[in-house]
Structure 1
Amino acid sequence: MSDSIRIALADYANAQHAQAVVHMLDAYARDPMGGGHPLSDFARAHLVAELARVPNAFSLLAFDGLSDDKPVGLVNCMQGFSTFACKPLINVHDLAVLAGYRGQRIGERLLERVAQIARQRGACKVTLEVLSGNASAMRLYDRAGFAAYTLDPEAGQALLLQKWLP
């Protein structure tokens, strides 16, 4: 892991951080595991302001200090609530590391920091979603202690479903 990597809690009011959040999310969106398409002009223009309006949302940025603080990693998180545990939870909504920086444990460092913040907030768990074909992400999440969500093994694993609204 490169010692030049610095992890920072994103300040949505900081222009450098705001630009880095958009840049990194756009890079993720363009990746096949992010859908393979750039962010829309609307998302690029409004993303940071809208994230700032979401109660208890936070983002972490990884910067490479050897490359003039180039953004190389991002995690966007949303605080939710576990009704069964009656405690907050943190959902990792996006996790991205630039292709040239993968394999340096940047994703692990980002997830470790997410877990620290989750503990500070009294959260009972950290959740995330991943495409079943994203083998490298699956290995990262396994190393970081994540496992499929089950209540009863006989009932199977939880699935993430979606319904787009017009």
Structure 2
Amino acid sequence: MERFRLATMSGLILWLTVLVLPIPLVLLYAGSRGGLGALAWVPALFVAGVYLVVWFYMRPSYFELSSSSLDIVWPVRRYSIALSEIENVMQMRGEEFRSRYGLGVRIGAGGLWGGFGLYKTKSVTFRFYISRTDDYVIVRRRSGRPLLITPAEPHRFADALERQIATRSA
């Protein structure tokens, strides 16, 4: 079994995370200065709750390869894809991805620690779990949406997954 953590955030995603992370504190401060008073904790608590949902439920901690499956693992859940369901895997640089698929629309969480959920382009809707915008791994499935992910060490991840698929089909 091999584990590949989610890749380190790229500059843009890090910048967005640093920008939005203090919002609950800003709301509390603004509320203490304005007329909201004791009610200032309501929006701050709501935003902090959204952050917890993103961290524990939407942002995967790592990708795990076993002899039978690719698992996406979060702190509070796990999603398994049988290797027999995987058609192929390919690495793609950000520029190549954009030229092949064009711009898309994110459906889910984005900007805080990465982008997670669905990513709809003109031709394909991906399940995506990314923390970078420059080096992707696409996992095509026989049925279901393809995955767009950014594991740490994407070359090693793609090679390991290809080996597991080849071993499984041999």
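Bear in mind that the values in this text are calculations on the coordinates, not laboratory data. This one's a predicted model, so the numbers in the text were calculated from it and none came from an experiment.
Could you tell me which structure in 1, 2 was used to calculate relative contact order in percent (Cα under 8 Å, 6 or more apart) as 18? The read-out was computed on structure 1. Kindly point out which one of 1, 2 the value 1.05 was derived from, the read-out being Cα Rg over 2.2 N^0.38 Å. Structure 1 accounts for this read-out.
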